[in-house]
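Okay, got some structures for you below.
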Structure P
């Protein structure tokens with residue numbers, strides 16, 4: 001099972017005659033996660049308040065690392081097919097219509113990530129980045145380079161992707177089109193740069209760099225120009241996540257001795273520890289995400305003695321255990 005863990009976020013319409021038609025309120029976002037509470041790892045779904053936990057996959061085989069696309073109306077996730085390697089499957093929000101997307105997957109398949117348009121699914125395999133269409137067809141090796149290439153983020157319009165690679169000797173950030181072609185390097189080679197993440201409007205990229213002798217969060221223009229440091233602490237600062245409106249960035253920091261989640265303004269001001277739970281580990285692999293409305297943050301923590309999925313208000317108030325089970329619960333994503 002260890003290898004599986006390693007393989008291891010209202011409108012109003014005008015009618016004729018200028019009359020307004022009322023629209024039902026948007027359904028609150030739900031949360032999907034993976035858990036071994038029943039044996040092997042399976043994917044579960046709960047309401048935003050943690051109620052009504054429902055298993056979407058069977059625990060007869062390991063399944064996990066779900067990624068939801070509202071555009072495609074489906075989850076993409078990893079499954080253990082009993083062959084010693086991981087494959088990618090998809091299913092509807094109810095767990096129905098399960099389809100194996102990669103019947104003959106490349107070795108060491110990584111987590112699938114939907115494009116914002118729901119048209120593509122990207123995943124890593126060994127040292128390369130692959131993309132396929134929503135049906136699991138037309139699998140293409142985008143990077144096809146001897147170096148280690150790691151996918152990081154889709155552009156907001158789903159036309160480009162960011163990845164990190166050591167193909168030129170030093171770990172750097174690159175951008176390329178989803179249709180393929182040449183990759184463009186965005187960061188210099190005098191230091192290591194990684195974990196890039198596009199702002200919601202596509203104009204900026206937050207990333208980490210050790211260019212000033214410590215690992216800090218920076219922001220640069222989408223073309224790689226004008227890099228500016230946002231953090232300056234003695235501990236590790238990384239995994240920047242933009243809020244949906246682009247005004248704030250949540251990130252992970254060890255500046256207080258523990259892996260805590262912080263939130264700051266997009267210009268780096270007002271850096272606040274929002275988890276503030278000493279001696280616990282909070283989303284240590286960057287596994288946390290803003291709610292679609294930007295009001296809450298989803299994360300996992302072992303503050304109660306085992307790994308659970310929590311949600312808190314964006315300012316850190318009202319942390320709530322959504323899973324509350326002796327099993328291991330993590331890899332949570334928002335679903336709407």
Structure Q
């Protein structure tokens with residue numbers, strides 16, 4: 001098959017981009033796969049950041065660019081047996097090519113136009129990254145075949161000796177006002193400072209973030225806020241370097257959605273949580289917010305801890321940090337749970353949906 005893949009946010013280097021390129025890489029092992037993107041430096045940055053095999057993928061001109069007219073695009077897409085597109089709710093018209101949409105976040109509910117309804121009829125299937133995302137979008141795309149395919153998570157556990165470290169891994173972005181401090185890094189820094197002020201000794205907090213040049217000045221505020229406390233920053237590290245951090249840390253924190261009105265803005269919750277699973281695969285115990293995709297991954301007091309408030313975050317972190325037996329039990333079950341999101345399962349699910 002000749003398959004085209006398009007992610008309009010490929011320059012963002014986030015979990016969604018890793019997901020889409022994993023789809024392309026998986027299918028490229030047996031099929032002719034093209035990724036549509038104009039800026040090759042973004043592709044090189046992706047290769048440096050992630051360990052997704054790209055050798056068999058062809059990178060071609062972006063046929064979904066605003067510079068390409070409707071009729072020209074229509075002629076170009078007919079060269080492909082199937083198109084796979086990361087969608088924010090927009091639907092390209094690509095008839096008669098098979099169209100698969102991947103949706104990673106809740107989409108605001110709206111009334112589709114007659115033109116939209118015609119486009120919807122051309123969708124072969126929609127696949128979501130979590131139950132959380134699916135439940136918010138099912139009614140919007142009523143009648144369209146859909147399924148959940150969890151992101152593929154590479155699990156590397158070198159059995160290194162664990163240290164008294166709490167870690168968080170996540171992007172830092174300020175360009176989108178709605179998503180400013182989306183990952184709640186500032187909140188977590190303040191929370192760790194409270195732990196230290198309340199008596200936690202011998203522990204440090206590591207914050208690993210991808211930071212774009214335009215966000216460096218805003219990120220420097222976090223650094224200033226952390227001064228005087230055992231807080232370390234790791235910027236724009238590769239997957240291999242992040243796994244080295246996971247393997248030493250005992251506790252993983254995640255706080256996306258904290259303090260937000262998630263009924264009005266469900267998109268501000270974590271849609272899945274790849275870094276949480278990566279950490280669990282390394283035996284790092286998740287102490288994460290009880291919202292979004294996090295509660296699909298973690299079962300409270302079984303393979304991690306879920307919290308709703310700041311006092312609960314502090315209390316449960318102290319429980320795990322100060323009870324060696326509890327940490328060991330949770331760590332063991334965290335490793336077992338992480339296996340449910342294996343790369344092999346992802347490959348099988350993608351092939352079944354797109355090819356069969």
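Just so you know, all these numbers are worked out from the coordinates, no wet-lab data involved. Just so we're clear, the structure is a prediction, and the values are computed from it rather than from any experiment. Cβ atoms are built from the backbone, for glycine too; each structure is taken alone.
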TODO: Work out percent of Cα pairs over 36 Å apart for each of structures P, Q, then name the structure with the largest result.
DONE: Q
- [ ] Give the label, chosen from P, Q, of the structure having the highest value of distance in nm of label points 7 Å out along Cα→Cβ at positions 90 and 234.
- [x] P
Task: Comparison of P, Q - label where FRET efficiency 1/(1 + (r/R0)^6) of positions 186 and 314 (r between Cβ atoms, R0 = 35 Å, to 0.05) is highest - done: Q
Task: Comparison of P, Q by FRET efficiency 1/(1 + (r/R0)^6) of positions 202 and 266 (r between Cβ atoms, R0 = 25 Å, to 0.05) - largest value held by - done: P
Open item on the list: With Kirkwood radius over Cα pairs in Å, for residues 98-289 alone as the yardstick, tell me which of P, Q scores highest.
Closed with: Q
Open item on the list: Starting from the value -11000: which structure in P, Q was helix-only ellipticity at 222 nm (-39500 (n - 2.57) for each DSSP H run of 4 or more, over all residues; to 500) calculated from?
Closed with: Q
Task: Highest-scoring label, criterion being mean count of other Cβ atoms within 10 Å over residues 74-81, among P, Q - done: P
